[in-house]
Structure I
Amino acid sequence: MIGNNTKTMPPAVLNHLAALRSRTGDDPIRIRVGGNSMDSSVYVPSQTTPMIQRVASPSNSDNQPVNYGPMVWDVLKQVSLDVGGASFLIGLSLLDPSNPSLPVVAGDASMKMGSSLDGFLLGNEPDLYKKPNVNNYTTAMYIEVQIKALFHLTLIDFA
């Protein structure tokens, strides 16, 4: 929808976002990047092109996982510049709260996006994950997983 790099962003999309932005006064438009697929998608720091690569998986229409690389942060930052202000909420996977790439994704997004990063959303509907005990997913289980993931996010190296 937003191209493969900062040079291929469709003018129609940018015009639409700029029109929305013109109605927010001094505030940027806020855009959520994530959803069901964010939990099973894989961040590949060495992937420069394409920005997003679909992967074959036994997924359903609600979950279309992709591999994505740091170009996505460049494109989102450029969108913000091109439309006169956009801030992005980036979804982080909660599928595996101990995944070592969790702080890498957050760190790379923070460093590349700067002030166009509004924040992070941790997980999306974990009760829908295809894991054992999903039918008995409780609030206590959710909090435990959140704590594990938040611990890993403290490992972000901004150097």
Structure II
Amino acid sequence: MSQSGKPADRFLNEWARANRYAGAKDRNDIYNRVYRVLRRRAEYGWQVGSVEPRALVQADLRAHDSLSLSDIAQLFGGGKYEPACLSDAETEALSREIEQDAPDWVQGNYPEWLAPLMAASLSDPVAEGQALSARAPLDLRVNLLRARRERVQAALAEEGIEA
């Protein structure tokens, strides 16, 4: 994605069209992982010492999915439809304890070059960075001329969506 220079949404849409074998659930999981890795790039890169996409996905598997090193190694098995096996360097990076004393730009998940500007203009740059890197909430409006709010809430609840 970084080599193509395309925005993430365009890159993922083109990938999905070219890889029709991936079902809707698989594509959704891939989209969610890619966007989560992009939002937490500074944190993950700090944890594993690399911002290469493969390393960032490994860090996401450890941090978000709470997978152990052996679980990650099993996923990266080198089989026909699996990513290549973990290298010694990757195994070592994933074995390290996650440092708790990371700089503000890592904790806030914003670029290092932005740290002086964030510190100068915000009282709590870490909290602001974390808020900006969180997944955006979804707001829905109901046209009260066409539907009743309670009926829409009930329909959403049937689908497992809290409203």
Structure III
Amino acid sequence: MQKDTNRAAGAIDAGEALRDFSEQAHRVLASRLGKQGTSVARVKLLLFIGHRGAVRSIDLVQGLGYAPRTVTEGIDALEQEGLVLRTQDKVDRRAKRIALTEAGAAALAVISPLLCDFAEQMFGVLDASERRLLAGFLQRMQGRLVEMEAADSGAYV
């Protein structure tokens, strides 16, 4: 019983350390983005659309884990600023495709160096070998989460 308790405590400690790191990284990034007049949520939307091309709202909901209303409000704001454009989906006339405009691509190009600098500063404390190890650990843990999620939903992985 003591072994299981120690094992659980180690897992809980690791989970808390990962959560604390994630929350602090988010705060630091949010502060830096705020100084540029933008937000983490807004940048996530722009990055998602920029990497995938024209997407549907449901793609954003599923890909980012945001509530549908949050995505709609975010896209409305980006559209009002001329950063994205909604167009009719050629396959499903009920759906709209959301793509970056030239202004949206330019906004992303402006913020990309800040994101790169943030990542370099944050991971600069690790050497290349440590970064590869960390990436491997996180990929394994991500795979485990996918398995757990599938088991919770009754799906097979």
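Please treat every number below as a calculation from the coordinates, not as lab data. Keep in mind that this is a model prediction, so the values were computed, not measured.
I have 15.4, 44 for Rg and Dmax of the Cα atoms in Å, for residues 11-66 alone, calculated from one of the structures I, II, III. Which structure is it?
Numbers: I: 15.4, 44; II: 12.2, 34; III: 14.2, 41.
Label of the originating structure: I.
Quick one: mean projected area of the Cα convex hull in nm², for residues 43-114 alone came out at 4.7 when computed from one of I, II, III, so which one is it? Intermediate results must be reported in sequence, preceding the final value.
Details: I: 5.7; II: 5.0; III: 4.7.
Among I, II, III, the structure yielding 4.7 for mean projected area of the Cα convex hull in nm², for residues 43-114 alone is III.
For which of I, II, III does helix-only ellipticity at 222 nm (-39500 (n - 2.57) for each DSSP H run of 4 or more, over all residues; to 500), calculated from the coordinates, equal -16000?
II
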